[in-house]
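Enquirer: These are the structures in question, set out in turn.
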Structure 1
Amino acid sequence: MPGIPPKETSMLRKTDFFIDGKWVAPTSPRELEVINPADEQPFAVISLGTAADVDKAVAAARKAFDSWSLTSREERLDYLERLLAAYKKRMPDMARAISAEMGAPVKLATESQAAVGISHIKMFIRELKVFEFEHVLSEAAPNDRIVHEPIGVCGLITPWNWPMNQVTLKVVPALAAGCTVVLKPSEIAPMSSIVFAEIVEEASFPAGVFNLVNGDGPTVGEAMSRHPGIDMMSFTGSTRAGIAVTKAAAETVKRVTLELGGKSPNIVFADSDLPQAVERGLEHCFENTGQSCNAPTRMLVERSVYERAVEVAGEYAANAKVGNPAEDGDHIGPVVSSAQFEKIQGLIDAGIKEGARLVAGGLGRPEGFNRGYFVRPTVFADVSNDMRIAQEEIFGPVLAMIPFDTEEEAIAIANDTPYGLSSYIQTGDAQKAQRVARRLRTGMVQINGADRGSGSPFGGYKQSGLGREGGKWGLEDFLEVKAVSGWEGQ
């Protein structure tokens, strides 16, 4: 049967937490099976922590902060270089963990999901080398010194869809800034973060600098957000959960940074290379089985080429391969969980009932699959922007196509969403691309498929979040700004 990996012969048990430099048993036994989404079978067991486990981790992080915050740039660079070397050694283990826990095909898990961790560690090493932690305010105020200092103990909550992308975008800059951390990865896909904790252990960071507590959002996430010993919360996940973190964190007036949902528009003008533009948009939309917050899930197409674009999109989706994530290739794997599968099915059904034209895919599993959380690559045409499939983040391989007549209308439709993470423009007119890019209310814009550069800030407007990850902005998120007057000499 396609998509079904060989059944595990034994269950992997990873029930300890990494606290104060040691693997320790949870305060209270509360086990959770980790499910392989390709066959719906458990392959590992973890523990779900409690507020008491959070207390232990925070105490370790607070104790370690006193000395870690005073380390030199050179010392922290040395630790990050060791982290990079240890991560490289564990790359195969990391890729296997990601593939098993969230269903990424092995090629994607290796070349993108696991590899992005190396890219981010390298990027933050580069940024740390040149970051200006102290500088004169201005020529007019030579005795005023601006000092950037670590904010303190940071609570980090990461999602299941790009686990190492988010773990390294939070943990590495926090440690580089001189902060100590408590990490709670998604309980749906925790195994890669356990591997990461082993990597940190191998790199010999001082005890308490990095701590990992597994658990669910309502228990561990809530305890972290409310904890008076945590100075900052950095969260990536749904907008709903981000609101909960923000409300809980408000009681102690801690800094909160959020990377949340998206409903990114991809504006395809008639003067673009249409087949290339449409296929590129579909490839990005379906990447990681559509489980990316910045996926271009709304394709806005100029009406004069709209029907041709619909035809190209339908052909692409019909030929998109879905398969076993354990097998090599460029196919699409399953979505992460039963809950995610049912959510996607509900939204596909809503699209049909609201009158969108189903061009490819639809309800149910792809042909040949009788288990596993596999979704049919789906394209809807003739979508209006008030439909649920145009407004709600589906987080699956589902594209909504919307026609427009004018540049002004395209901009209006693109901005008509509670989200503002990313947007995409396809056109042969450079001036038009720049003009439209300036008016799109999103944190990122990509023109004609141009990749984002290493160190480019990742984050969005509106309900897509607060703050930016990556590059110098990623470091700044974990730093306080202190102004000192009367500073004489160098």
Structure 2
Amino acid sequence: MIEKHQFYIDGQWVDPREGRTHHVIDPSTEEPCAAISLGGQADTDAAVAAARAAFPGWMATPPAERIALLEKLLEIYKRRWDEMAQAISLEMGAPIDMAQSAQAGAGYGHLKNFVREGKAFAFERPLGEHAPNDRIIYEPIGVAAMITPWNWPMNQITLKFGAAVVAGCTMVLKPSEESPLNALLFAEMVDEAGFPPGVFNLVNGDGAGVGSQLSAHADVDIISFTGSTRAGIAISKNAADTLKKVHLELGGKGANLIFADADEKAVKRGVLHMMNNSGQSCNAPSRMIVERSVYDRTVEAAAEIAEKVAVGPASEEGKHIGPVVNETQFDKIQDLIQTGIDEGARLVAGGVGRPEGMNRGFYVRPTVFADVTHEMTIGREEIFGPVLSIMAFEDEADAVRLANDTEYGLTNYVQTGDPARANRLARQLRSGMVEMNGQSRAAGSPFGGMKRSGNGREGGVWGIEDFMEVKAVSGWTPDAD
């Protein structure tokens, strides 16, 4: 079993001051695969103090030098890519092929994008032609606490880390205790790249411990959190007394609007997107909302596609989906599937229990419900598992009404052959992102939501700006320095 008990504080690997052992469970086997330590208040205070002490020097470091360190980190990340994929696959159950491409690949891609965006970012810029002696200066907020989830761990760590480096913030990372191994490996890479001591610190812990300590800490200037809406609300309340900035990337209940003129691959694309990562994505298209005239055949096709989705261990190569992350998530998903049945949704694929032939591991059957309504629990709540809900709409206005009838607002999806309709819907759907006809958002596109899906944006220039303060200066003398 892997033993990783130390934290990374002030440029050194140090023993916990108040550590208690926590076992990381391999969700494919339900057996412990690693042991880490969860820190206490003394560990949190030490990490924050290191970040606070390092901030003045890091803020004064020219952006080009900060970005050069990011480029060095990229080289190290590329060399250790396979290790990163193996760690993520082991601890949270992503199949190894998917861990290699999407999970580890996301981290590399985000760091590369921040190098590009950082080189183009104007840290000082004129207010406008009408005010030649006014300047707008962007400067880092200060110490950033970053609390990241288990489902796309390196994706979320690098979205926060890369933006904070370009901005000039120092950092304390608390990764999920469910998937800490990738974060510890990342800290090794940061150390090898030569970032100054205190710029990046890592303390393992749980939400009630280190997470709450960071969100309440007087010397933390910004909390960047990705996770559940419930936890986001608690963090916001905990941070209120110190008036720190709070950036939240929370849950979702994405609508996938399928019109009769959608392309022939739209249904398959939607089902496979929902099942990807075993349904553990906040931007999953979990509500398939289908035009009435093609509803019956869409339900039939979706069920057929879901039944062909293979489920297997994370260590095996292939295009299957793996287990969900832990017993708590498994039980929650099973309860929601049963609730869907009890509340009258029509089960057309999957159902409760593990897939046939599996009696160990947190494996969930790829499940599809038809005739779902928003009065049903599965039509409202984020399930965070491979469970798709299908409902019908009558016309375009009804489609918009149903899509927007949720307390979430992260990503919505549109499938139609009518470009004018697609553009209309993109304007009307109340979500931070809209993806149309299977076209993914480009590198540097902002990621974030509305309503109970959170606030702020990650990625690209918007991600950098979220770690910065805006200073307005008058009486500026051009070319004086």
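Enquirer: Out of 1, 2, which has the highest value for distance in nm of label points 7 Å out along Cα→Cβ at positions 199 and 335? Display every interim value, and only then the final one.
Expert: Details: 1: 2.8; 2: 4.5.
Evaluating distance in nm of label points 7 Å out along Cα→Cβ at positions 199 and 335 on every structure, the highest lands on 2.
Enquirer: Given that distance in nm of label points 7 Å out along Cα→Cβ at positions 23 and 407, derived from a single structure, equals 3.5, which label among 1, 2 identifies that structure? Each step should come with its number before you reach the end.
Expert: Working: 1: 6.0; 2: 3.5.
Clearly, the read-out refers to 2.
We did not get these values from a lab; they are worked out from the coordinates using the rules stated. In this text the structure is predicted, and so the values were computed from the model without any measurement. Cβ atoms are built from the backbone, for glycine too; each structure is taken alone.
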